1. Work out FRET efficiency 1/(1 + (r/R0)^6) of positions 75 and 163 (r between Cβ atoms, R0 = 25 Å, to 0.05) for each of structures P, Q, then name the structure with the largest result.
2. For which of the structures P, Q does the calculation of P(r) over Cα pairs in 10 Å bins from 0, in percent, for residues 35-146 alone return 14, 43, 30, 11, 3, 0?
3. The value 1.6 for distance in nm of label points 7 Å out along Cα→Cβ at positions 59 and 83 was derived from one model only; which of P, Q is it?
4. Tell me which structure, out of P, Q, gives 27 once relative contact order in percent (Cα under 8 Å, 6 or more apart) is calculated.
5. Who wins on volume of the Cα convex hull per residue in Å³ among P, Q, i.e. which is largest?
6. Among the shown structures P, Q, from which was the value 34 of percent of Cα pairs over 27 Å apart, for residues 107-258 alone calculated?
7. Thinking of P, Q, which structure, once distance in nm of label points 7 Å out along Cα→Cβ at positions 43 and 187 is computed, gives back 3.7?
Structure P
Amino acid sequence: METRIFNYLSIVFSLRKANQNIIELNTDLRNKNALVCGSSKGIGKAAAIALAELGANITLVSRSPEIMSDIIRELKTENDQDHDFLVADFTDSSDLKKKIIGLCSAKTIHILVNNTGGPPAGPIVDASEEEFMQAMHNHLVCNHLLAKAVLPGMEDARYGRIINIISTSVKQPIDQLGVSNTTRAAVANWAKTLSNEVAELGITVNNILPGATSTGRMDIIMESRMKKSGRTKAEEMEAYAMDIPMKRFARPEEIANAISFLASPAASYITGINLPVDGGRIKSL
């Protein structure tokens, strides 16, 4: 009888311990360096704040040194965290390459958040060749340039997270965003290919697909839709939100939460995915 009770208690204890291992996710990013692009506003800024909350050292990237200086003062600085910024314009890839190589020679980047402002809205039939070339350069080419620069350090550290902020148009093209739809799909396929090549090195590559999010980018999209529909901006936003099961736009912080998880040790076996964060708007699985 005592033996049965002992065996039963041993099983219960083992199950509880297993459950504790499942529940206690490791999202600690202390001693990790994160490079966050497009971090002067919107999703990029929210991502920088969220990653700093988990203990990461943040390097902001944008064209606005004054804004980035202000944001650094908002970032959490406990546990000897050290934040800085890099002034870069993605239209000048030569300058960007020089700066990122210099940064990587000074420290290892463990987390790269590729986030760049989207191409101009409009029908694809009206798009110029220059618009396609510029979009591919700012998104696909610059993402690749940054990834190549940080990969050696990630490999040495046996820890790497490359997270690309693209769009739900990867799964379901969005009206009036012809150039963006095309470019985002190219980035998604680049990322999937890269994820397969670096997986065994302890490096993951994933895509976040934000849905309608309350940012300056959404204002531009709504203005484009207004011109076509003749409705006011408020009417256009309300109509757009009605297509979302949650009946609202996302907050940048909600996208940042998904970025933070994929950047963490807890997401070590997740790679090569497209993760929609869209309130359920995408119709496909």
Structure Q
Amino acid sequence: MIFFNSSMPRACSTILQNILAQNQSIHVTPTDGVLELLYGARANLDSPEFKAIDDATRMRSWRAFCRGGLESYCASLSNRPNTCVKSRGIGIHYHWFSAFMGEPIKVLCMVRDIRAIFASMEKIFRSQQERHQSIQNHAAMRGTTTMKRCQEWLNSQPIGLALERFRQMRLEGIDKQCLFVRAEDLTSNPAIEMDRVYGYLGMENYAHDFNNVEQVTQEDDAVFGLTMDLHKIRPVVSPLKADHLDVLGRDVCRMLSEACSDYQSMFNYH
């Protein structure tokens, strides 16, 4: 089985991947680029050569190409029977992927208090003061305060795009087909949340060791101009510290709660 991890940024999706990796029947990927390969196939669906084929054959063969390509891609990564592909873009493409896979796909979505997500981004920014960061321009007075940076992140990648996708998923009813896991719940009650994950996937439960989670996924965030340890996890799954008020301040936290009130309400963040 191929299933997907399509989560909010800074929401413990890497922790989930590496917990799943303890199960010897599941191979997990770091943030994966297979969606970009499938975008290429979709972009050429209406090429002149392909449009010359009758429409029924064209769609049938194109879907078979997408499914076969994804299945071969995953089979090349591991001999384990199940693969969890991590890609934030899969959720919004639920209907497309379900069409070419021939059945509804399974999508896990990690979420987190929006204030904590932004606090994590701000901490990353502050930790890289020796590097030039494009979000900040003192001459133009852009990105020079926590408030300004958070407002920009609200309307850009990765957070703004992820929020936009989640809202569209909800509008289309895709959210009802996915399993949402709060980062706060996974880190506080991992056994309970993993039981939910396996129930959703239709797989037998697995006895995970939450005190010894080995990191098997590696991501080189330096290619994005960031530090190389953004996706480094601790071996012990432990509750997240709620430090967003200390990091962002009361005014920014209030602004985020108001701007993302639908998201906060959907996942019971107050």
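1. Largest one: structure P.
2. The read-out was computed on structure P.
3. It traces back to P.
4. Q
5. For this comparison of volume of the Cα convex hull per residue in Å³, the top structure is P.
6. Structure of origin is Q.
7. Structure of origin is Q.
The numbers here are math on the coordinates, done by the rules we state, and not lab data. All values reported here derive from a predicted model rather than from experimental measurement. Cβ atoms are built from the backbone, for glycine too; each structure is taken alone.
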